[in-house]
Each structure stands twice: as C-alpha cells, then as structure tokens.
Structure P
Amino acid sequence: MDALPDAVLFACTQNSVRSPMAEGLLKHFLGHRVYVDSCGVRTSEVDGFAVAVMEEIGIDISKHRAKSFDNLEDTSFDLILSLSPEAQHSAVELTRTMACEVEFWNTFDPSMVEGSREVRLDAYRKVRDQLETRIHQRFSFDLKPVF
C-alpha cells in the first residue's frame, strides 16, 4: 500500500451531501489511521437522503455539521479531494500558500434528481457507491472496515 496521507479534506459545494458521505466512508475504513474532515464552499444542513443511504451501509452521518472553507479549524491537510467545480476552485485558492495536494473528483450532485422517493434514493446510492469505489482505488485498501 502507498503511504497514506496524515490528513484528508473532502470538499463540495454545500457540505451537505457528497463531502459528508465521502468523509463518513473514509472515516469508516481508515479513520483510525488518517484524520478526515469535510467542508463546502457554502453550508447547508446535512441532506436526509444522504443520511438514509449511509445508514443502509452502517455509517451514521446524521450528526454532521456543515462547515465552509472559511470555518475550518485546521488547514493542515496533506490532500484535498474536491467533489464539485466550485470546491475545486476554493481548494486551489486555499492551497496557494501551503504544501497540499489537490485532486478533482467531479461527482454528480444527487440532490438535483427529481422523482419519487425511491428514484431519488437510487441517485444517492449511486453517488455513495461511486465515492466508495473511488476511495478504495485512491487509498488502495481492502473494502472491509478495519475495526
């Protein structure tokens, strides 16, 4: 396995769907070895559909409190994974004066999907599963939780 970063930040537009799901996933798999946080360009309450699809796989993000780039208590990250174009721009701005790797994982915003509850949940599940696969590939670990 490649060396893991000490601290990872996931960033998206509102810190209510994609980045909290990614944060929850990486904490679930590697939270005992890597500091993980998330933020958004703006903030909004955690999305109920995101909470529901994460609960389906045993990860509770219901207590997540959104924060923006401006509200980060610590900016000592080794890696920022931005999940939206807006977040990518903010991440690049943040890292102009620090040594930090930034990767852009353009990730669909499932909150844009309309339709029945099940149609919307399916969109959130797809994003959750894509994030899980991407995290597995990026950090090269077995997809079984280590605790």
Structure Q
Amino acid sequence: MLSKSSKYAIRAVLYLALHSSVEKKYSPIEIADAIDIPAPFLAKILQSLTKDDIISSIRGRNGGFYLTKKNKKNPLILVVNSIDGLHKFHECLLGLPVCSDENPCPIHHAVSPFKKQLEAELSNKSIDTLSKEVSEGKTHIFL
C-alpha cells in the first residue's frame, strides 16, 4: 500500500530521529548506508521532506540532515503525505474509478478497515513515539 519512496522516507526519518541532532547531522550517503537503501534515491526523498519542514538540513561543510524537537513531534502521516500524498488511503485497491462502502469492489470490505487503521496509526503516532519504540527494542528499522 505504501510506495517504496514512502517506506524509504519513513525508515530514513526514524533513523534520523534515533541518531541525529542539531550538532550531529548526516549526509544522504551515510543514512543510505546505515539503512541499506540507494543513496541517490534517498537524496531526493530527503529534499522533499526538508521542503515540507518534516526534517531539517543545513548546507555546507558541516551540513547534513537532522531532526529538531519540533520535527520529532510531526505525525508520521506527514512523511507519507510529503512523498506520495494521501490518495492511496482513499483509492480502490483494484484501481476502479468508483469504490466506496455504498458501491464496493469485490475486495473493498476486506481492505477498507486496514487502510483506515493504517491511516489512523500514522496520523496518531509522532516520529518521536515510533523512534522510542525502536530504541526500546519493541520494533526495528534495520537488523
């Protein structure tokens, strides 16, 4: 349901939440190496997230990407919205132009609760909350 870009963005944001600070910034190459994703692809993702004020960056010799306390308060849904938009949560999984509770496709009732639950989870959990789950060993973003 989430695009590869959104998945990479979430992983990168959580990595930054765990490791970065105003004093410690990371390049796209460092992040990509740490979470095993292609650096050129990640660089474009990070630029979009910076433009939408979801993560922070500084150019120059001591520059890089990082998260501020304010950035960490953002709900994860903003990451998905920045990269893909939220239309996937409301589109028909079979690609039909009309699909709703009143006019469902053959799998609408099976996937609709999942899509609503995922959108709610991403809306209600902050970057900080999810990064704490990783740091406490409850979840992981890399092995």
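Determine which structure produced the value 0.60 for FRET efficiency 1/(1 + (r/R0)^6) of positions 68 and 84 (r between Cβ atoms, R0 = 25 Å, to 0.05), calculated from the coordinates; the candidates are P, Q. It traces back to Q. Of the structures labelled P, Q, one was used to calculate distance in nm of label points 7 Å out along Cα→Cβ at positions 20 and 116, giving 2.6. Name it. This value belongs to structure P.
Here distance in nm of label points 7 Å out along Cα→Cβ at positions 12 and 108 was derived from just one of the structures P, Q, and that gives 3.7; the source is Q. Here FRET efficiency 1/(1 + (r/R0)^6) of positions 100 and 132 (r between Cβ atoms, R0 = 25 Å, to 0.05) is compared for structures P, Q. The highest value is that of P. Which of P, Q yields 30, 19, 14 for Cα extents along the principal axes in Å, for residues 76-123 alone, as computed? This figure was derived from Q. The greatest value of percent of Cα pairs over 27 Å apart among structures P, Q is that of Q.
Source structure of the calculated read-out (helix-only ellipticity at 222 nm (-39500 (n - 2.57) for each DSSP H run of 4 or more, over all residues; to 500), -15500) within P, Q: Q.
Computed from the coordinates by the stated procedures, all read-outs in this text should not be read as laboratory data. The shown structure was predicted, so the numbers you read here are calculated from the model rather than taken from an experiment. Cβ atoms are built from the backbone, for glycine too; each structure is taken alone.
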